[in-house]
1. For distance in nm of label points 7 Å out along Cα→Cβ at positions 83 and 99, which structure out of I, II has the highest calculated value?
2. If FRET efficiency 1/(1 + (r/R0)^6) of positions 123 and 163 (r between Cβ atoms, R0 = 25 Å, to 0.05) is computed to be 0.35, which of I, II is the source?
3. Upon calculation of relative contact order in percent (Cα under 8 Å, 6 or more apart) from the atomic coordinates, which of the structures I, II produces 26?
4. Upon calculation of FRET efficiency 1/(1 + (r/R0)^6) of positions 19 and 75 (r between Cβ atoms, R0 = 25 Å, to 0.05) from the atomic coordinates, which of the structures I, II produces 0.45?
5. The value -8500 for helix-only ellipticity at 222 nm (-39500 (n - 2.57) for each DSSP H run of 4 or more, over all residues; to 500) was derived from one model only; which of I, II is it?
6. Compute mean projected area of the Cα convex hull in nm², for residues 91-170 alone for each of I, II and report the one that scores greatest.
7. Out of I, II, which has the highest value for FRET efficiency 1/(1 + (r/R0)^6) of positions 3 and 155 (r between Cβ atoms, R0 = 35 Å, to 0.05)?
Structure I
Amino acid sequence: MERKEAIKNLQRLIGKELHELANEFGVTIYRNGRVNKGWAGHVFERFLELPINSAQAPNFGSWELKSIPLKYKKNGELTFKETMAITMIDPVNVRQKEFEDSHLLTKLNKAIVVARIVGDTVDEPSYIHSIVEFDLQGELYDAVKADYDLVRNVLFDPQKGFDALTGKMGYYIQPRTKGAGHGSTSRAFYARPRFLKEFIKI
């Protein structure tokens, strides 16, 4: 399935309730007494009749499916619940590749993002808000490239290196730990809410 066709199909889900879709497509929200963390993404993949795949290469060849939760604040304003993971940081690969050839740019350019409104718990209703794709051009492209180059410069710096990468870095895209809390040694690129706002109108 090509990217444009996937976007067109997914747009039919806007306004639908995700738990009802999970039941329809046989996706379990709980597994072994715990929340099946990827359940929302699995619903969209089942809807598109696609295999579930978490490899670093884009899921479906020419594009990749991502899901991002939105929530209502107490004042009724809709906002992003969290940042969006893009891809793991392989320090060797990042040092070798300029932004133009990077995993980061490939992932961003091939992403299809399903934004969904969630409640305070996984059991509350969740509605599909919008389907978007990222289109990096002009100043936005340059700003994301600058965030990537900042990470590269830290990796090249013998006084800093991989362990010096922190979520405080980057204007649109931040490098931060991925995994279990402060002891994690992994890092990944995450899209900040200000980046997501460029495409997801809330």
Structure II
Amino acid sequence: MQTYKTKADLQVALTTLAAEDDGMAYALDKYGPPPMRVGVEGFAGLVRLLIGQQVSTSAGAAIQARFDAAFPTAKPKDIVTADDESLAACGLSRPKRRYIRNLAQMICDGQLNLSALRRASNEHVFDTLTAILGIGPWTADCYLLFSLRRSDRFPAGDLALQEGYRMLYRLNERPSAAQLDALAMRWQPHRAAAARLLWRFYNGELGKD
């Protein structure tokens, strides 16, 4: 499996995309290359993604800050032994508390070895993660893309990517996750670079860049 280890790796992929796709070329020219954002691996990385599911960026950041303050080391055993009130005080919803507790328990029980996923294929990582309570395709793909830096993953269920694609390619309607997944196939094997550039374009168009 291919990964982006450096900014130079990402730049090569972006240059290739721009040469082959006018939309990618326009986005890259207008806003420049996206930052080489890298996620945390392991339990802490998955918790961060679970916290960010289906909430605004600002709300997710606020919950994450409270979680980090309450659990600075973010160890699975700390979550397993924590009382529910401590997790609720971070702003975590009841379902998310259940998801994070389940993930922590699986690791503590030896049912899940996140370190081993570093060397596993994209498909194996995806299948392993989506079999866990509360982890869907978006979370699994974002973990592959950011935490493991895989070069050919595309979280098509991300609303910002869907809207960014609509804006960039001037569509009347935002594509569905299934539609965008199919459209993104033309960017293989650089779908992660395309996703990063689409996020940059979307934020730039909204004045967030």
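1. Numbers: I: 1.7; II: 2.6.
Ranking I, II on distance in nm of label points 7 Å out along Cα→Cβ at positions 83 and 99, first place is II.
2. Details: I: 0.05; II: 0.35.
For FRET efficiency 1/(1 + (r/R0)^6) of positions 123 and 163 (r between Cβ atoms, R0 = 25 Å, to 0.05), the value 0.35 is produced by structure II.
3. Values: I: 21; II: 26.
Only structure II yields this read-out.
4. Values: I: 0.45; II: 0.05.
For FRET efficiency 1/(1 + (r/R0)^6) of positions 19 and 75 (r between Cβ atoms, R0 = 25 Å, to 0.05), the value 0.45 is produced by structure I.
5. Values: I: -8500; II: -17500.
So the calculation was done on I.
6. Numbers: I: 7.4; II: 6.6.
Greatest value across I, II: structure I.
7. On the way: I: 0.65; II: 1.00.
Between I, II, the highest calculated value is found for II.
Laboratory data are not the source of any read-out in this text; all were calculated from the coordinates shown. Source: prediction; values computed, not measured. Cβ atoms are built from the backbone, for glycine too; each structure is taken alone.
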